[in-house]
Structure 1
């Protein structure tokens, strides 16, 4: 059991290096400390979730859709609607729940229902707008749906939807300015020296590694799709002003990664 739970520590390097970089650039401990707190609390909470051996059901899909609609209920920021506010806490809902949505949609036996939901989610993410999450979600789902059918027309229909929405999302990308300790955190790490930059890049490389290179025998396709989702999220930060997951400030991507990794641990080594 301990060996399986130790996989949670794969998050430590990126979060700790990010915290060190923020501290070195005079970011308040009340900011970077949140990442460390959610990491430690998350290990306890998700370890407990693993221990009770219960998984989320399909009823979570409508809830996730409602949560992705919820950001439109507030005024947003310069036309961008990605966050749900709970008092002083602003949750980036897509980064929390898209991994769970990928897991749940893969469970559907038919093709049309997850495809229809995928198109609906793509529309919501386009309207947020969020080219990063939209691209990562659609690329991951296109792989999953491609493997759900042998019908070439259905496969190419999903491919067409993916190309269309990703293209539009990057054409009509938002123009929110970057925050140094969120989107540009890797540049802060680089300013501390080449050694730190190499360590930072390696720490990010670790995040999708288990999903891509060591998938569980029970569900290799979903594991690899989650790994691709994480990889696209990381790479998209170099193409636009999007949060660098785990290393940059933000508790939401950490929670989302916990969800994906908890699924991975359960499939890799069931704690029963």
Structure 2
């Protein structure tokens, strides 16, 4: 009983067991409570106690996967009321981006490549499971050693030509895949999507595509186009390019060239003191 007073989680488990529930039931209750703004804060605190206890007990991600009986859920695993608990434990225990890799390996070992691929395809059709399905899709492609060009073509981006920026969904998926693959290679970083796009379209042409696309599709929040343009600007700064150098790259006084020079000049001013160049 002295241990119960010192350990809030042990006391909680003791209480719920007296009511005929177990830790899995508690996880289900927590996940339901997290969806309600009135109880989400308290649910988060209780979940932390649960995850901390498992971590202190040195439970592996696979241990908790089995403990929560997710291995018995079959192709409904993503819809399980305790899926969120396991995902939270993965993120707590594993260092990003390895949490995604650990999740993939455990699911792959359980369901096999074909089984997991079928599960991912179904899960992508459901709003509540789409995000995790898209992450696992990247891991499936990577595990099968698909090249960035293969995925580019698979997503039919090769059919878009210089209108590729009008397909932000598939483009975002391709960029995420390229970055995911290169996250395992310390010599190739987040500029890799830009380098590949520049190789395909040309450096100057890509910069023009960004500006022209933004003028046609104004968005209140930054999207994939804004992110790609920012990476190109950062790449230029890493290459020691200054506003004067970009002015020489775009000597024309047409509206697109003027906009590129204007936007890079502002970006340079805002970042020159913080970027290590």
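Worth pointing out:
- For 5.3 (distance in nm of label points 7 Å out along Cα→Cβ at positions 22 and 206, calculated) the corresponding structure among 1, 2: 2
- For Rg/Rh (Cα atoms, Kirkwood Rh), for residues 110-261 alone computed as 1.02, the structure of 1, 2 it came from: 2
- Which entry (1, 2) yields the derived value 0.98 for Cα Rg over 2.2 N^0.38 Å: 1
- For 15.5 (mean count of other Cβ atoms within 10 Å over residues 70-77, calculated) the corresponding structure among 1, 2: 2
- Value 31, calculated as relative contact order in percent (Cα under 8 Å, 6 or more apart), assigned to which of 1, 2: 1
- Per distance in nm of label points 7 Å out along Cα→Cβ at positions 46 and 174, the highest-valued of structures 1, 2: 2
Throughout, read-outs are computed from the coordinates displayed, never taken from laboratory work. Keep in mind that what you see is a predicted model, and the values were worked out from it rather than measured. Cβ atoms are built from the backbone, for glycine too; each structure is taken alone.
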